[in-house]
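Participant: Structures for review follow.
No value in this document is a laboratory result; all are computed from the given coordinates. Quantities reported herein were computed from a predicted structural model and do not represent experimental measurements. Cβ atoms are built from the backbone, for glycine too; each structure is taken alone.
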Structure P
Amino acid sequence: MAAALWAGAAFAADPDAADWPSVLAQAKGEIVYFNAWGGAENINAYLDWAGDEVEKRFGVKLVHVKLDDTAQAVATIVAEKAAGKVAGGAVDLIWINGENFSSMKAKGLLMSPGWAEKLPNWRYVDPDATPTVRTDFTVPVEGLESPWGMAKLVFFHDSARTPAATMPGSADELLQWARAHPGRFTYPQPPDFSGSSFLKQVLLEKIADKSLLQKPVVEATFADAAKPLFDYLDELNPLMWRAGKAFPKNYPAMKQLLADSEVDIIFAFNPAEASSAIAAGELPDTVRSFVFKAGTLANTHFVAVPFNAAAKAGALVVADFLLSPEAQAHKQDPKVWGDPTVLSIAKLPEADKARFAALDLGVATLPPSELGPALDEPHPSWMERIELEWARRYGVAQ
């Protein structure tokens, strides 16, 4: 009962996104501490641009708190709740999805539900066409987080060194390729997001009963269900860069290995990433993208407001701006970031349709018709359990 009263008191103070003039009035002068991954210069630059825009337009100051791992911010909020800090929290907005969202939702760490679909720019989102804006790794969103960008796993290579015709079309073909080219593939060490995503891709292709992945993991049957994944990794590991005895820390480190010709195939959770890296001078203009024929992992990423945020109105203003056609188009430009939009182009005013149509998505970006099927994310509990088992089997000190 005490917990319910506590949550009710916090929700009662939440701004109502349906009364947008009131939200704007409350937000003016607030400082929003946005806890978001800080490991990529182009994303950091995009957030600098967004911060300048929301301060100029709405009088809201955005401070990017750069994280190595979203779990750091979640831990802060958990500690604040345990200490009884129901207002004035250190985190106002958080970039989130998957297991971190599932954990925050289960622990009652998020602002009252429903606000995301009341934001003015939600009208440009089409949940029927993009169901992942309402389901995050099988967990119902319930308006607890606002969609910010789309993600789909895409592989890429330098066509000057490795012809497109030789690129693998599945996890099994990747293993065959690695046998023929030992030391030329790697992935970031889990729990890095990119590395964990590769594990999920293989799991989705290898597990016997895919329906198991849409439900919480069952410990009693985990070993049998996950055996095809770890059998695969047991064979792949010694064939990888540095014989699987070292792993890149994260995606930027893996990207540098391709740039330095130390590996030949890498991947990213962004169809425009190769073009973006070319535009930034990080990869040669001979790099090209490819996908596995039967499909690759796809999801939506979001922003959320903690239950005890100090600047809730300001956080809503930032979330709505990030969802605006202008901000979404700017973000999708490979010269800026290349992160695909969550908006339905068909729903946009003509001027905004033209804004997206004018984007040059880059020479290495596959058109939507060539991206292949989207594979659903497993329930977050699978990733947590697989990361633990991966660390036990293959983990190395960084």
Structure Q
Amino acid sequence: MKFPVELLIGLRYTRAKRRNHFISFISMISMLGIVLGVMALIVVLSVMNGFEQELKGRILGMVSHVTVSTYDNRLTDWQSLGKQVSLYDEVIGVAPYVDAEAMLSNKASVSGAIIRGILPEYETEVSEIHQQMLFGSLDDLVAGEYGIILGSGLASNLGVVPGDRVTMITPQSTVSALGFLPRLRRFKVVGLFEIGVYEYDKSSAIIHAKDASTLFRLDGAMTGLRLKVADMDSAPLIRHELRNQLGAEYWVSDWTLRHSNYFKAVQTEKTVMFIILSLIVAVAAFNIVSTLVMVVTDKQSDIAILRTLGLSPASVTGVFMIQGTLIGLVGTLLGLIAGVTVASYIDVIIPALEHFFHTQFLPTGVYPITELPSEMKNSDVIRIGILSFSLSILATIYPALRASRTQPAEALRYE
């Protein structure tokens, strides 16, 4: 098989020992820089993807994938509506809920709270809150007994523990001889939960749906239905389908609308981090420029001889582009291998490092997530590989063009 002369010469230059060892050292540094940059990009993006999925799972363990309610937040026929939406293959769980806001007080401590009324026998179908209980269970909520389950942060702010009682102050008022008075109700703390998201642990409280309906004067109605779907990423599509099927009298929402700002912020952080770490690859790739410039200077006489033998300027350009591209290709491939390996085994590597250094990178009690999660996406790996290789090719253009402009007579004058 006959190979192009440019490829053969470029490979020979790459394999040949340098007369100038400093050039070899710079070439190695350029390659190692690309390896480290590519590896860092893959590992960091994989860890950020893992954190995003972990937080998304925890948040969606508390909130619903899709919600269906009326515009006045008073759903009276929730049983029949629940049967109707359950006919969709994508819907795997349905539960009624009551949402309201209230003040909780205990002695001198007062804190605002988002109150959620649930039916314990349905709630496990749509959320994972029962798996995040620190004390008690959802079954401890019994209609008429006015029990309450608090988020760990909210309980800490109020200074209460299971068995204590808190007073709930609702926005609805009662008319008396003294005028309008807020409605008060004493609740017994029967459980605590912690999902690891500060926003919810600090402000959420759960009571029985029938108690909530009575307390907030819904007369047995619910605020709406919470739906769990098989693929949470398909929630927007299911929302559109339900909206078209149920009609204009129902309001259908999903988690991407309720928490769009949060996940957009996470996506922005990932984009910024990708740009910042890409600069490492860019710097390493453009080190190839200095390497090739020194190689071109070192090979002036060789280039002149090749030109006199009939090698065209375009072929000379190809020779040095192949040499620089090979450095970038090897660095990119090694970086991809190293990055994929570290990202795949980060759950083993981090504990080993913690054991070796006798420390914990994410201490329990300080961070809600104490292990570095990793979720490597093939699209990220491909994108990083293409970026690194493209920058390597781009870095070879100037030195290769400079080599092609070499004048044989000028280069051989002092040889």
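Participant: When semi-axes √(5λ) of the Cα gyration tensor in Å is computed for each of P, Q, which one produces 35, 26, 18?
Facilitator: P
Participant: Let me ask you something else. Taking mean count of other Cβ atoms within 10 Å over residues 143-150 as the criterion, which structure among P, Q has the greatest value?
Facilitator: Max of mean count of other Cβ atoms within 10 Å over residues 143-150: P.
Participant: Check the numbers for distance in nm of label points 7 Å out along Cα→Cβ at positions 183 and 383 across P, Q and tell me which is largest.
Facilitator: Going through P, Q one by one, distance in nm of label points 7 Å out along Cα→Cβ at positions 183 and 383 peaks for structure Q.
Participant: Supply the structure label, taken from P, Q, corresponding to helix-only ellipticity at 222 nm (-39500 (n - 2.57) for each DSSP H run of 4 or more, over all residues; to 500) with the calculated value -17500.
Facilitator: Clearly, the read-out refers to Q.
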